[in-house]
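Got some structures for you, see below.
Laboratory data are not the source of any read-out in this text; all were calculated from the coordinates shown. Remember, predicted model here, so these are calculated numbers, not experimental data.
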Structure P
Amino acid sequence: MDLGAARDETVSGLYAEHALGLTRLAVIMVGDRESAEDVVHEAFLGLHRRFGALKDRGKALVYLRSSVINNARTVLRRRRLPLFRAYEPPVWSAESAAMLGVERREVMEALHRLPQRQREALVLRYYAELSEEETAQVMGISRGTVKSTTSRALDALGRLLEETR
């Protein structure tokens, strides 16, 4: 199989298997579905363009996750958001609006008040369910830094949630 066919097959397979989960990750990071979809599409386009340069094609998913996080950072930087903004979860239907409880909204608002690095660590570890090693690879930091950042983020999140009660 030539490089073009291998690239198309790999990227298509990754898209079919992971696009929805990566979009959910991006929604949490950027706060709206449309921007999240753009972030994910850009990540897949980047993988498609750079596929031949990947040294280890088995790490294509790590590349995608890193791209989603980096693209989300770019979106947020372009918006020039203040440190805190009220998080409004996306609502796609009346049913989904009914499912969004007060507690979930409080958690999401508190999560968006955390510093970006802490928020990313929590989202990758507990929402995307990545291991410490996978989170370290995606964020481009050491495993120990993931552990300490996650610990500090959980403490800060707990304090923020206590303030709201």
Structure Q
Amino acid sequence: MKTITPKEANHKRSDPNALFLDVRTPAEIRECSIGDCTSVPHDKVAHCPDLDQLPRDQAIVLVCGSGKRAEIAGKALTGKGFTNLVVMEGGMQEWKKHDLPVTEGEAVMSLERQVRIAAGGLVAAGSVMAYFNPMWIALPVFVGCGLVFAGLTNTCGMGMLIAKMPWNQ
């Protein structure tokens, strides 16, 4: 899948035929967004009736927090026959680094921070419980393996699960 830099994406905003598709959670978008973007969370892209009505050659710029969810959404859209997709490299993190214009909203806790809190809490709880019953050592080992997997694949199952929580909708 093709990628473009945030600066290239910013120039593409002047193209009236280009659709900016932000695939982050609604909570993330409420906190900070590019502005005139269509919002569909990455896990709902494959089943979105509004996207189904677009021409398959529609120019679509995919935006997320770091680029990974945009790639996942791009694969789903490619599977539906879309041919003119680009992923913005580095997502909103890179966009902000380049001081490009954003629409600021309410402050929310980032998904990454929520994952760190959940993983740390599970490791701590599992370690304490393992003191009383050695079987509980499986919990911190499982979380640790999950974090290693997330680091190697740049895919975080815990993050995907937390993104579906009510406070992130």
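Looking at structures P, Q, which one was helix-only ellipticity at 222 nm (-39500 (n - 2.57) for each DSSP H run of 4 or more, over all residues; to 500) calculated from, given that it came out as -14000? Clearly, the read-out refers to Q.
Among the shown structures P, Q, from which was the value 36, 20, 11 of semi-axes √(5λ) of the Cα gyration tensor in Å, for residues 41-136 alone calculated?
Working: P: 28, 15, 15; Q: 36, 20, 11.
Answer by label: Q.
For the set P, Q, ranking by relative contact order in percent (Cα under 8 Å, 6 or more apart) places Q highest.
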